[in-house]
Structure formats: structure tokens, C-alpha cells
Structure 1
Amino acid sequence: MTAPTPTDRVTATPEAVALLDRLAAKHGPLMLHLSGGCCDGTAPLCLPKGEFRMGGRDLCLGTVAGAPFCMSDDTFQWWRNTQVILDVIQARGGGFSIEAPDGVRFIARARLFTDGELAGLPDPQPAETV
């Protein structure tokens with residue numbers, strides 16, 4: 001894993017990277033999507049790449065262990081000043097995310113960017129390009 005730069009929009013803990021690597025070995029290339037809805041709003045959905053239909057308003061903030069990390073543009077408005085830190089916790093999720101059978105779930109944590117970091121951040125890319 002390449003060390004993230006301070007201005008990466010999305011990073012991950014070593015535990016999240018290890019889980020993504022294990023899931024990718026079993027399921028192939030992966031993708032992550034943060035819905036921002038009222039249910040599981042900080043629990044990104046992890047699916048085999050291509051199993052989730054991206055909308056025209058979805059954005060890709062970057063990649064984590066080779067997996068694109070995406071969210072809708074209106075959800076991004078809430079996260080735009082923060083670095084998303086993908087982590088994993090021991091908990092059962094109520095969704096379709098592929099880590100659920102293992103008794104764990106991904107969670108998105110946040111760290112506010114400094115003013116200097118914000119000035120150098122690239123805009124997220126449309127998710128349809130991933």
C-alpha cells in the first residue's frame with residue numbers, strides 16, 4: 001500500500017485495507033459507495049465492482065486498496081471539507097455489503113482538512129469514469 005498524502009480525500013486504516021485485500025481475493029475487484037442516507041449513513045457499501053449502478057450525480061473521491069470510493073454529489077457537500085478515513089469495526093450490518101457475513105462492517109470516519117490542504121485538493125471525478 002502506498003502511503004496516503006495529506007491531501008488524499010479518502011484514506012483507510014490498516015485494518016480496512018487488510019479486509020479489502022481479503023475480500024478482493026475472494027470476490028475480485030471491489031468498489032465502495034457511501035449513501036449518506038438516514039440508515040447506515042457512515043457505513044459504506046462494499047460490493048464487487050460493477051454490482052452497483054452508479055448514478056449521474058455520483059462522484060469518486062479516490063481509491064482505497066484499489067477500490068474506488070464514491071458518493072453522490074449532495075452527500076459530498078457534507079464531506080467536502082473532511083478527509084474520509086475508511087475503518088472496520090466488529091458489528092453486524094443490515095445491508096448487502098459483502099463484509100457483513102464476517103461479523104464486521106466498514107465505517108467512514110472523518111478528519112477536517114486544514115485550510116492549506118483544502119487549497120490543494122483536486123475535485124472528485126464523476127463516478128462513471130471509474
Structure 2
Amino acid sequence: MENLESTIIIGSTDQRTLLSLLDLHDTPATEGLSTELHRAVVVEQAEVPIDVVAMNRAVVYEDCDTLARREVTLVYPKDADADRGHISVLAPIGSALLGLRVGQTISWQVPGGTKRIRVVEVR
């Protein structure tokens with residue numbers, strides 16, 4: 001997993017909640033998220049910039065290879081609903097998006113290989 005612009009930002013409340021969640025879901029698939037949470041710049045929840053992907057925020061991202069765009073809302077696993085575009089932070093793309101700013105690109109391991117995505121907009 002390579003974050004091409006290395007700084008990611010996480011709200012302190014989100015970080016605490018996610019670290020507790022990872023204690024319950026300690027699997028190889030969540031290893032990347034754990035690494036990201038531990039290296040993130042942590043700020044007070046109210047100070048997370050509006051252009052940063054945070055929990056319960058809608059984001060438009062682009063597949064850097066196909067240029068296809070998708071809008072999703074990043075949620076906790078209990079709130080995941082693919083039909084509504086609510087993806088779990090424990091899903092590979094969800095983990096990849098967390099903490100990125102508009103314009104940042106990341107390469108992330110997903111089922112079937114590595115995907116490079118770029119954050120286009122946070123709503």
C-alpha cells in the first residue's frame with residue numbers, strides 16, 4: 001500500500017473508535033487500516049478539514065486506471081449498505097479512502113490486485 005501523498009488526517013474520536021473496532025476484527029484484511037490509523041495526523045474531531053474523507057462523509061473517488069468515478073459514504077460496518085452507496089471502513093476501498101484529502105492518490109490492495117484511486121470531492 002503506497003500513499004502517494006503521505007499525510008492523512010484522522011479525527012481523534014474516529015481514531016479511537018476505529019482502533020477499538022480493529023481489536024474486534026483483527027484480520028489480514030484490516031492490517032492496512034491499522035497501519036494507516038497509527039501513522040495518521042490526529043486532530044480534534046471538530047478540526048478535521050472539510051476536504052478530508054472522514055467517517056460518515058460522502059466522497060467521490062476516481063479509479064486512476066479506468067477514470068470511472070463513484071460516490072460513496074464511508075461508514076462503520078454496522079451501517080454498510082452497498083445499495084445506498086454506504087461502504088464500510090473495513091472494506092478495502094473504505095480503508096484506502098479514510099483520511100485522504102481531495103486530490104490525494106493512493107494505491108491499495110483489493111481483491112484481485114492493487115487499485116489506484118484519487119479523491120475527487122468530499123461532500
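Taken together, the values in this text are just the output of simple stated rules run on the coordinates, not laboratory data. Just so it is clear, the structure is predicted and the values come from calculations on it, not from any experiment. Cβ atoms are built from the backbone, for glycine too; each structure is taken alone.
Brief remarks on what is shown
- For semi-axes √(5λ) of the Cα gyration tensor in Å computed as 22, 16, 14, the structure of 1, 2 it came from: 1
- Across the set 1, 2, distance in nm of label points 7 Å out along Cα→Cβ at positions 15 and 103 reaches its highest value in structure 2.
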